[in-house]
Structure 1
Amino acid sequence: MDDAVVSTVDTYESVAEQYRERHADRAVIQSLLDRFLDSVAGDRVLDVGCGPGWETETIAERGYESVGVDLVPAFLRMASDRTVTGRFVRMDMRRLAVGDDSVDGLWACASFLHVPRSDAAATLGEFHRVLRSGTLALAVKQGKGTASGTTYEDDTRRFTLYTPEEIAERVTDAGFTIEELTSDDGWIHCIATA
């Protein structure tokens, strides 16, 4: 892993409890999750960058085979303790240890934004590889360039920011068809099909 990813993982590992408390209200993304799940035709969904497993659990409760993946061991422990309905695996989204065309939906909410820009195209290509005519949902911070974390003490997280046009181009270049692209309150939400 490169330094930016290592420092981001290290911060999340050290603030996992604070992060879980700070972001426990999932109402802010419920509408996006509902639209995503309504468009998934099949039963296997990856929650990429699952954090404490909130959406992995919700996806499983809706009847899907739900697998949460993350690089942060503390998040995976929390997620495993939180739910018996989902399954959790430590994995780098840039190299998913999942077969070609083996999932029906891929949820990447506030996780793809931690991928360095130099790895973004290949990561989206990896998402396309694992989706079998499936649906992708991305939520990334809107802006230009990169940003550093400021929320926690010793916050060394790195964020890659995007404009709507840039995310649309990258998603399309990876072979997806965009079904919905919105920006609101500093975030870009994209739902696309493989």
Structure 2
Amino acid sequence: MPKKFKFSLEALLRLRTLEEEQAMQELGSIMQKINQAKEKVKELEIQYTQEVKKFSEYTKQGSYSFYYQSFERFLNRLENLKKQTEVYIESLQPELEEKRKKLVEARKKKKIIELLKEKEWQQYNKKRKKQETQELFELNQKNKLKEKEYEYFKQDQAIHKEIQDESGEDLKSRQERELREYYREKGIPFPES
């Protein structure tokens, strides 16, 4: 039986996996910053809309010129914060693109190693199946040999039984008896054991 499968580049695959995970974390961190900034832009837009509605209600009730100046400054400040946040989002775009490229590259490198692992696994399985087939063939041959030996044994026993005569005399006794008779016919004394 072949050894248990062990990928020769397992350490490199673990390294590539770590690189991919790190690239994903870095990309996630940038995406989180961008999402938070986008959320802030939405909040500023909502706040801007709410303040315009409030000011509109105040102006319907009467003339508030001093509120108008402070309101205008407040709206300008909201607008500036929104623009700054949008500029911040734009400034993160190159870094975001760099992190995406890094992640894509890390995934490609990992995929190459995974394909090599798959190829080694297939070769291992092919070798293992070939060896198992060989072992089964050898076991089958041994079984056939044992069956033939058993058949020879059975034939030998059958022959041995046929040789016994009706008196129940076995082969050795019969040979000894025939040899004695031969010696007597020839006039040779038969050695007694």
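State the single structure among 1, 2 that was used to calculate percent of Cα pairs over 14 Å apart, for residues 54-109 alone, giving 71.
Values: 1: 54; 2: 71.
Working through the options, I get structure 2.
Given a value of 1.4 for distance in nm of label points 7 Å out along Cα→Cβ at positions 102 and 126, point me to the structure among 1, 2 it was derived from.
Details: 1: 1.4; 2: 4.0.
This figure was derived from 1.
Identify the structure, out of 1, 2, from whose coordinates helix-only ellipticity at 222 nm (-39500 (n - 2.57) for each DSSP H run of 4 or more, over all residues; to 500) was calculated to give -12000.
Values: 1: -12000; 2: -32500.
The read-out was computed on structure 1.
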Next on the checklist: Quick check on the output: -0.33, -0.67, -1.40 is log10 I(q)/I(0) by the Debye sum over Cα atoms at q = 0.12, 0.17, 0.25 Å⁻¹, for residues 46-141 alone, derived from one of 1, 2. Which one produced it?
Outcome noted: 1
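Quick check: 14.8 is what I get for mean count of other Cβ atoms within 10 Å over residues 22-29, calculated from one of 1, 2. Which structure matches? Each step should come with its number before you reach the end.
Numbers: 1: 11.5; 2: 14.8.
Clearly, the read-out refers to 2.
Of the structures labelled 1, 2, which one yields 20 when relative contact order in percent (Cα under 8 Å, 6 or more apart) is computed from its coordinates?
Details: 1: 20; 2: 33.
The read-out comes from structure 1.
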Checklist entry - When distance in nm of label points 7 Å out along Cα→Cβ at positions 30 and 70 is calculated, the result is 2.1; to which of the structures 1, 2 does this value belong? => result 1
Checklist entry - Which of 1, 2 yields 9.5 for mean projected area of the Cα convex hull in nm², as computed? => result 1
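No lab work stands behind these numbers, since they all come straight from the coordinates. What you see is a predicted model, and the numbers here were worked out from it, not measured in a lab. Cβ atoms are built from the backbone, for glycine too; each structure is taken alone.
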